[in-house]
Structure 1
Amino acid sequence: MAEKITVHDPRGFPPKVEGKRLAPRLDNLDGKKIYLVDCLFDNSQAFMNEMHDWFTTNLPAANPVHIKPYESWVDDPAMRTRVAEDGDAAILGVGN
């Protein structure tokens, strides 16, 4: 029985990517608010807890703050605005 089928290429078309400069490096973290952004990946909360403990032990003058988006895989403009306006730096945690 010869039957025709349609096959779709799953690779799609890659988007055009434009490079951007990295954010400028801070001279030091003393007194700086550093947002530890839990991106809600598997085990990212554990990673953020370890990161917070590291700052507490090794850079006690820094001010690490945990923050999470309201939902995984969904943009959270309010969170991004808070980090941009209120924070001095951010570390994104994606777990393992």
Structure 2
Amino acid sequence: MYAVIVTGGKQYRVAPGQKLKVETLPGEPGSSVEFSNVLAIVDDAGHMTLGKDTAAAKVTGKIKTQDRGEKVIVFKFKRKKQYKRTIGHRQNFTEVEIGAIQA
């Protein structure tokens, strides 16, 4: 069984027991989180549920960590103009372990 959820403006395919890195969610590690924006659910028999039928569905999970990703180096330059600029960026994320999918 798996579901397609929306969080942080992105869509994720999740299954029970899966660990997932998503955009930062409020909460402390160990607290539970609920994803109510479910787009699709596929059961073990392969039957897919879409649209209005998933309005009451929800996916629950548990926050494992609040962390930051690897540093991404951004280097800009313009040739012949002596313009060079180096900056770095680390994106915040929340690691969630998916628990149950209620249809």
Structure 3
Amino acid sequence: MLGTMETLPPDPLAGFDFDTAQREGWTLSETCDLTGKPLVQLQALDRGWLPSGGATLLPSDRAAWDLVVIRARTGSTLHRDALERLDDIERALIEMVFGPL
């Protein structure tokens, strides 16, 4: 309908500290489901995306999950923030491995 403005959902990644996460070798990435709903996933960086200056190369997404969950459980604000931003599916997959977050 012309004249009707659609409102976009809030950006689920706005304000996230990507620089620090990427130095550790992981990131949050946004995709969307078939309806266009944003999905946020926690992933290891590919070798081609590693920032310069001593960034860590994690061997897998599972290694990224390990790092983030362990540091979140020790109280890291960055890592807790990352877990809070995940979509329900990604969070459920991680909880299947690590238990409740």
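The numbers here are math on the coordinates, done by the rules we state, and not lab data. Just so you know, these numbers come straight off a predicted model, no measurement behind them. Cβ atoms are built from the backbone, for glycine too; each structure is taken alone.
Structure summary
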read-out: Which of 1, 2, 3 yields 39, 17, 13 [semi-axes √(5λ) of the Cα gyration tensor in Å, calculated]; value: 1
read-out: Structure with the greatest value (metric mean count of other Cβ atoms within 10 Å over residues 19-26, set 1, 2, 3); value: 3
read-out: Answer label among 1, 2, 3 for the case where helix-only ellipticity at 222 nm (-39500 (n - 2.57) for each DSSP H run of 4 or more, over all residues; to 500), calculated from the coordinates, equals -11000; value: 3
read-out: Relative contact order in percent (Cα under 8 Å, 6 or more apart) - highest-scoring structure of 1, 2, 3; value: 1
